[in-house]
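Nothing in this text is a laboratory measurement; each read-out follows from the coordinates by a stated rule. The structure presented is a predicted model; accordingly, all values stated were derived computationally and were not measured. Cβ atoms are built from the backbone, for glycine too; each structure is taken alone.
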Structure I
Amino acid sequence: MSNPALIFASALLLGSGPARAALPVEGLVLPFRQVEVAAPVSSRITDMKVKEGEAVKEGQSLALLYGRLEELEAQRAKVLLERREFEAKGARKLYESRVIPEARALEARIDLDLARLQYETAVEQVRLRTILAPMDGIVVMRAHDAGEAVSTAQPLFRILDLSKVVVQVEVEPRQLAAVLPGRRVRVSFPLADQPLATEGEVILVDPCAGAEGRVRVKVLVENPERRIRSGIRAVVELPAPSQP
């Protein structure tokens with residue numbers, strides 16, 4: 001039975017001379033990047049900020065974890081820091097007036113440095129209770145809801161970056177003579193919501209063949225409108241091997 005993807009690609013080959021000298025190879029569309037986001041600390045979810053299918057920006061809040069104790073500790077550390085700043089300032093003035101020895105002024109400054117470190121540590125503990133998106137993308141998985149307890153080993157979200165996609169194909173080594181990283185090739189997506197054809201850039205020619213003797217080739221395709229979905233089939237037109 002004929003493969004509809006290859007039939008579509010063959011139709012694209014009708015035209016000028018260079019287009020006919022192409023070998024259509026079917027492959028799979030992969031996301032440009034994908035990450036799984038886990039909680040940085042074990043805690044309880046108090047609020048979920050995003051839903052599955054929602055587009056997010058890098059640095060956007062995804063979820064909040066319980067952190068009342070950490071907030072109180074940060075407030076305590078801030079008060080202590082302000083006290084140490086006042087004491088250090090006073091000790092410096094007394095030392096400059098030769099009222100206290102230099103060792104007393106140095107001790108006050110060390111106490112101030114330690115208080116500043118304690119405050120910064122407390123603020124960081126509060127910050128860790130807000131889970132942020134590490135990149136722009138689409139939330140394709142949300143594993144937990146508000147009220148659930150989570151640990152650092154549990155993924156909460158999966159985010160895909162589909163601003164670009166990678167088409168991966170496997171070819172025979174003899175077909176790689178003219179396939180080099182950086183080369184532009186034609187790519188078609190006959191099974192997309194709206195079949196389209198465009199160009200992509202070869203970004204990888206695997207130096208190692210697989211168990212069946214075939215070599216992976218990856219082609220990067222721009223996808224600013226997110227029309228190309230991850231997981232669909234695609235056809236890459238690789239340069240045909242020269243005849244002996």
Structure II
Amino acid sequence: MSTPTVPQLLREAHRLRRHLRELKSEIDLGPRVQKIQEQKLAAAKQAHAEAHDAVQKLKLKIRDDEGTLKQENTRLAKFEGQLNDAGSPKEYEGKQSEIRQAKERIAALEEAILAGMEELERRTANLPNDDQAWANAQAEFEQFKLDAKERLDRLLADQKATAATLAATDASFPAAMKAQYDRLVKAYGPDGLAEVSGKVCGQCRVSIAEQQRNDIVAGKFVCCSTCGRALYVEPTPPGVG
């Protein structure tokens with residue numbers, strides 16, 4: 001097996017470092033995705049609790065209204081009984097006014113109770129759907145955790161293997177240029193290296209001299225005169241050029 005040239009080492013180091021950067025971005029994204037999923041679960045839990053609370057509140061409201069209705073009916077009967085005992089037209093008119101007001105309150109209560117019972121029936125009928133939605137949310141969150149763990153394990157394994165391959169690649173650089181290479185990747189990470197496309201630096205997009213390109217092809221360690229990145233070229237496909 002032939003020893004890789006400097007441009008080949010640079011190309012491989014560039015690929016590996018970019019891959020490690022992408023892996024780190026994916027790994028770092030995990031906690032943010034986890035938080036979003038936790039927020040969705042919390043929202044589903046709250047919606048489930050609110051659905052059941054609404055049913056209980058409606059039951060209490062209907063019961064309270066029914067109690068008030070009973071009191072109003074008792075009060076109406078009392079007013080009607082007092083009507084014949086009115087001692088003057090003014091007193092008689094006052095009792096009639098009280099009776100009218102009591103009947104209005106009774107009508108409003110009966111309407112509210114009927115509306116409440118209809119709403120209670122609707123919400124109660126929908127509780128199984130609310131329960132199912134909450135069960136689905138929990139199941140989806142558990143599946144998310146399993147998938148997230150599998151994904152993280154895969155990313156970490158890839159990260160470890162890639163880091164090992166990169167370490168071996170870095171160790172293969174000739175000693176005379178290793179210090180300069182280390183300085184570039186320490187300062188810029190993967191962006192310390194750049195592919196030359198035609199005669200253009202892939203980092204700063206400025207053309208390089210023909211002699212620089214010839215030196216790169218010859219296997220020398222060449223840095224861009226404009227941005228200072230270490231340059232490499234893709235190998236020419238067989239039968240081309």
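Of note:
- Origin of the value -28500, where helix-only ellipticity at 222 nm (-39500 (n - 2.57) for each DSSP H run of 4 or more, over all residues; to 500) was derived from one of I, II: II
- Which of I, II leads on FRET efficiency 1/(1 + (r/R0)^6) of positions 185 and 209 (r between Cβ atoms, R0 = 25 Å, to 0.05), largest value: I
- A value of 86, 20, 13 for semi-axes √(5λ) of the Cα gyration tensor in Å, calculated from one of I, II, originates in structure II.
- With P(r) over Cα pairs in 10 Å bins from 0, in percent, for residues 73-152 alone derived as 16, 21, 14, 13, 11, 10, 8, 5, 2, matching label from I, II: II
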